[in-house]
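These are the structures in question, set out in turn.
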Structure I
């Protein structure tokens, strides 16, 4: 859920600030991009160098860094963030946030924020229980900010009770759960195919193609980040997907067909981006075929048309999206495929377009829907193309 999310972590003056190092490490490990803002008091408890090393980003402490001459634009930082997390949040900072006081970089970023803001208080028991603190927390929640409640336990003062910062693991889990609540595809099953298939000639050789699987894997990651339960049927590829994706590795077209049939009925959305072989050898030699002085002919037979088979089994409400990689009569062939195979969308790429096709990191696509409405996109990274494709799918829902 946190992969590629932009997180600003605000750290306030509290003995619990030492836990922010663990928190940054967990966020980065989960794939988030993290920028840390330290208040002046927080820098007395943990050094900027520690958090800069763990986050792999500069740590911001004030508007203007005299040593580097860098101006920290609070508006740009706020716009960059997908989420702002303030942990630990001191009673002082909570009071400033609740009342619109803006005397440091963190509160300026907070007041400029357009994204969700979560805050995890940490303070002594009496401070936590004080009416003014509770009033400020309620005010912040009324503004739409999200409280990560503190734990009870032994506090730095020796008192025992509420006010202890939630553990870093708990904070990360809370943030992930918050993200999930707002995801448009939460708990929707999505089936995706990616990569090539290899059709065996003998134990050593095969018929294959140049597909890297990059496009399908980018779509799988995007769907996963939108909350979907993703099953990814992947042919032979070196690509790596998010750990939360159910990956099924296959080799041949028939392997992919069987995996798709097993998972298709449960999927609301199926995206067939794999480059499946159209033909496979009639006979597969059990031993390596030895080279001889004569030519070799290999008889081929048609593989099962997986996309057409799924299209014939599609139930009302299911969405089926196909891909067409063409070299001539591109649009005519794509539209024909859309109609014949009962697709809801077809994504066309042409090998005649620079930056499109197999193995590269970019793609250029045109999408047709069932009404034959056409939408053409510029050349973009495959991650950005995945966003465009998923947005079109969301439009159908």
Structure II
């Protein structure tokens, strides 16, 4: 089987391999275990690999480099118009030579792929919509357009669209799905930890993700600061990098939070696993998510998630039975946390439910479902 991937993810070539963002590649490598040949159409503009990048594992990858594009400025818009014809041709040829077409959405390349796939109604296709599928969510027009095309069974034939969460009034090709990081072997090897009815101080919070405005790391920091003001011994570690790094650093320095807040940057999967195990709460006040993988990862290792109820987060956290749903207001959110911290029995109950739920979604189960999709 020849498998074509249309993706906006930026790649680079090094050591005779193609590399990209590790969580994405880790997932794609599971798909690639079951195909003979791979065609990738994506940008390839990075000069060197990052700490959290990973290489594709396949013996026959044909990579077609295209320019990344956007329409945020007039210059970018003009460059996009120049680049689009070549991009459309490359995507068309990849689909023409493929037995199975796989789109990564939402994104600019996902939109191109959603349009071009219309011309291949007979080929088996999948689209992974990694963003928020909530019909009521505020989203860019290009995202809405992708969703409309993918959900239109007249334009989009022979495709299963994998989305996060279960939503009402969806077309028959929309399939609720999940993603996974850990295997069933990890569950079997999980050490039984003796739980006590008391938190060890400091109570450890962790933030994992891009340090961007949308993820609201500054709100997470202010929430920890508020708990500290209430007399609780707390700390938070931030794992990730982004445009908010300097803002966080300055806030920590100017508010004398150096002893309770730490910026760790991007770290490996193994480092994050160790951090989840020793942390009490995952803090993710993100304004928009698809399936927030860090929430599922934290739950897997007994770290209770604290997040805004966006996209499928309420489903993941059992509407508050296995996680704390934020309101986005410091006073109310800090009070919620204080109540749980002051009730270790409740915390243990929620953590147990979170871990039991998350450990359903293993890479073994994910691979089983992928094989079904590839069979059409």
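Every number here is computed from the coordinates shown, using simple stated rules; none is lab data. On a predicted model such as this, the values are computed, not experimentally measured, just so you know. Cβ atoms are built from the backbone, for glycine too; each structure is taken alone.
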If you work out mean count of other Cβ atoms within 10 Å over residues 84-91 for I, II, which one comes out largest? I
Structures I, II, by FRET efficiency 1/(1 + (r/R0)^6) of positions 92 and 116 (r between Cβ atoms, R0 = 25 Å, to 0.05): label with the highest value: II
When Cα Rg over 2.2 N^0.38 Å, for residues 172-259 alone is calculated for structures I, II, the one with the largest value is II
Output 5.6 (distance in nm of label points 7 Å out along Cα→Cβ at positions 60 and 300, calculated) maps, among I, II, to structure I
Work out the source of 11 here, i.e. which of I, II gives that when relative contact order in percent (Cα under 8 Å, 6 or more apart) is computed. I
Which structure, out of I, II, was distance in nm of label points 7 Å out along Cα→Cβ at positions 20 and 284 derived from, given a value of 2.1? II
Using Rg/Rh (Cα atoms, Kirkwood Rh), single out the structure from I, II with the greatest value. I
The highest value of mean count of other Cβ atoms within 10 Å over residues 12-19 among the shown structures I, II is in I
